[in-house]
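Colleague: Have a look at these structures, which come just after this line.
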Structure P
Amino acid sequence: MAQSVETTAPRKARSPIVRALFFLLGLICLALIPLSPYVPLVPTFDLILLAAFSFSMSSDRMYSWMVNHRYFGKVIRGYRDHGLTMRMKWIAAVGISASLLVSAVFLTDLWWVRLILGLVGLYALWFVFSRPTRDPSTV
């Protein structure tokens, strides 16, 4: 039997339009999860967390379903309760760096867009490495 955990979203967007956009983003992430093993640089882990976040901002029912799901719930609770392994952090860092580098080199010639991409990348790397680090044998 599935163990029920926190079923209410931590916060919700106030605007119905913003809630609808978050709900749509959550559905898109759910739809992309089965494709993620076949698409380079789109990890399943990220899509699950983005979908959970999107639903937390839009729908208590969908957020509860994700957190209590047999597979998704395990991923979400593992991240929320225990953090990331160092291996997960380095994989994320490589993915972030590669995607932003490709974008900066091939998709724009504007120096200020490259600067923004660099700043976004630095923030993303800081965010990933500032999360709690867990032992791979935990959970």
Structure Q
Amino acid sequence: MADFKLVVSDPKTTKAYNLDVTGPKTAKLIGKTIGAEVDGEAIGLPGYTLVITGGSDKDGIPMRKDLPGQGRRRILVAGGIGYHPKSDGMRKRKTLRGNEVSGDLVQVNAVIKAYGPKPIEELVPKTEGAGKKKKEEKKKAAAEAKK
């Protein structure tokens, strides 16, 4: 069974929350396409409704909404997701992933469409950001070096 990192964005507070989706919970996401609504109950967010907005696989290849299917494809793109040209008229052949969620994905992105009775901060386990941990480690190391 595939394991995902589900990144849920809250448009009201403009914050993003990381959830680990493992085991049978992943079956609710596999086969859904970009733009599909997912019941938050299956993921651990009772009362919430989420809309899938994208994702990426283990190599960082992004999903593209206008590309059907699950697999990777090399397509000629002139802009949009996966390629941002430096000047007008530039096109490039890029490897992109289809718009359907599969077991090959590592990260799935979603946005909250309908809110539940409890605030999302209570439902999502709180984790410290990697930047804060590194700053604290540097402060401890500097303090020990001064001793």
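Bear in mind these aren't lab numbers, they're just calculated from the coordinates by the rules spelled out. The structure presented is a predicted model; accordingly, all values stated were derived computationally and were not measured.
Colleague: From which structure (P, Q) was Rg/Rh (Cα atoms, Kirkwood Rh) calculated, if the value obtained is 1.00?
Modeller: Working through the options, I get structure P.
Colleague: A value of -4500 was derived for helix-only ellipticity at 222 nm (-39500 (n - 2.57) for each DSSP H run of 4 or more, over all residues; to 500); which structure in P, Q was it taken from?
Modeller: Clearly, the read-out refers to Q.
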